[in-house]
Structure I
Amino acid sequence: MKIHVTGNSGAGKTTFAKELGNAISLPVFGLDKVVWQAGWQKTPPDQRTRLERELIERPDWIIEGVSAQVRQAADIIVFLDVSRPVAYARALMRNLPYLFKSRPELPQDCPEYKLALRHLKLVWNFKRQTRPNIMRDMHLHPEKFLVVKTKADRAAAISKLRLQK
């Protein structure tokens, strides 16, 4: 089973993916270490494509992050569709302890203060720049999507995926 967990920064992708991985015994991979290199340097596009391909060629996985390539390869896409205020609040709460050090899911030398304004802009622009691509894919393949907006939706999605495994 190949599951992609996607959504805005602060939507809870990492937390949900870990919880789901524990519930259905699948390995969990995050795209942050694929997208970023040490010092907040972006991974070159050809290298990023290769690294994503290595992940999606595995037989079973949960990959959390935002990627059209991963979305296309997934059997199931869990879209954590939270409001902008919720995404901002969660992203800020998550990032505050890591202002001067890297979060565990990031490469070394990626403290949040170096990218704070860019990150806030990313959260703000998600609805206009990224969400339409996810929605387009959802309209093309509705059978692949689970949309999670609430805690009850989260629990229902995990229960449903537990039954499918």
Structure II
Amino acid sequence: MSGCCCGCNRRKVSVEPMENFDVNRYLGRWHEIARLDHRFERGLERITATYTLRPDGKVGVVNRGYDLAKKRWSDAKAYAVQTRVKNYLKVYFFPLVPGRYRIAYLDDDYSLAVVSGGSLRYLWLLARTPEVTPQQRARMLGVARGLGYDTSKLIWPEPDEPSGD
């Protein structure tokens, strides 16, 4: 891969603040519809993220995916804190090293979300259900393209659940 391509992927993505973002409506289970490739989800399918409100006011995060090679589920736990910008979260999978979590798009009923990691290297398309309609998919792709993402590089996991969930 050329140096230019790597540098372009590190370009920051500008996500507009959402004044009406309600973290309580965002809580619950989200299904990963598509993502850009990155090492911490590589090889995983059927990924979900579940957000809960902890007693300390932070948001609990459990990411879960099925490892096809190992034929088992893999869980990653973290917590998130809201920043001054309501739809910007700092997610801590490792102490003292927050990941950027920028909710770039939410539909009115909080059933679809487009999430940026703050650069062109990280993007997730999320939904409350394992599958979306062609119209919903087109809407999310339009948002991602508008942010500068190359959506041809998205990974589209299989939506069906293996046994054992």
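Observations on the model:
- Test item: distance in nm of label points 7 Å out along Cα→Cβ at positions 37 and 149 calculated as 1.6, pick one of I, II: II
- Identity of the structure behind 9.1 (criterion: mean projected area of the Cα convex hull in nm², calculated), options I, II: I
- Percent of Cα pairs over 19 Å apart, for residues 13-76 alone derived as 31 - corresponding label from I, II: I
- Structure (I, II) behind the derived value -4000 of helix-only ellipticity at 222 nm (-39500 (n - 2.57) for each DSSP H run of 4 or more, over all residues; to 500): II
- Once relative contact order in percent (Cα under 8 Å, 6 or more apart) is evaluated on every structure in I, II, the highest one turns out to be I.
- Per distance in nm of label points 7 Å out along Cα→Cβ at positions 29 and 61, the highest-valued of structures I, II: II
- Structure from which 17.6 was derived, mean count of other Cβ atoms within 10 Å over residues 45-52, options I, II: II
Every number here is computed from the coordinates shown, using simple stated rules; none is lab data. These numbers come from a predicted model, not from an experiment. Cβ atoms are built from the backbone, for glycine too; each structure is taken alone.
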